[in-house]
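> Heads up, there are several structures right after this.
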Structure P
């Protein structure tokens, strides 16, 4: 259920630990490709766009993590990003970061907070 302040993305128990899930969010006329990752009871959200190429990070739906599940991995050129802050630690965009989106976890649900994805508020 969505209201004016937040949009339901998924249930926390739908995310493996660690795990990831993609979403297309539509608000008004805008559609945004985003994803969430989980480690322990923390969930982080990002816009699904590599800072190096601008393309999506996944080739296979919902697969955003490296094989060891310690990093987010770009499927195009294998750049690695930290789960908790989206900073690139290896690859051609080292030092750049993914664009974070504001999330809220409440009562076992993961919500995107209101405002444009990639912008607080």
Structure Q
């Protein structure tokens, strides 16, 4: 199931609930995915970026969205960052194999594959 299918028409009263034998709610998983994707994107493009504390900074503190606006904002941010990552990979000046200057051996290709792997895992 792709991301859009997974979040399409998810009832608001279920976004903060845990299914049987599932440790996280939909809100927690999607927010975790957003935080990780955002961090990976920012690391690739922003020399000033400071990653959140691991692992606490990659997980939301609440199990559900405070309101409908928060859920829609979360989805919008996730989608926007995914588009930005895809654009970065597709842009002609991007050298996918060049080491990120402020990293320690990472490349844009590695970071894009990391986003794809992490998003597909969840």
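Here, each number is a calculation from the coordinates, and none is a lab measurement. As the structure is a prediction and not an experimental result, all values here were calculated from the model. Cβ atoms are built from the backbone, for glycine too; each structure is taken alone.
> Here percent of Cα pairs over 19 Å apart was calculated and came to 42; which of the structures P, Q was it taken from?
Answer by label: P.
> Still on this structure, please answer the following. Assign the value 0.99, calculated as Rg/Rh (Cα atoms, Kirkwood Rh), for residues 27-90 alone, to the correct structure from P, Q.
It was calculated from structure Q.
> The value -16500 for helix-only ellipticity at 222 nm (-39500 (n - 2.57) for each DSSP H run of 4 or more, over all residues; to 500) was derived from one model only; which of P, Q is it?
Label of the originating structure: Q.
> To which of P, Q does the computed value 2.4 (distance in nm of label points 7 Å out along Cα→Cβ at positions 83 and 99) belong?
Value 2.4 for distance in nm of label points 7 Å out along Cα→Cβ at positions 83 and 99 corresponds to P out of P, Q.
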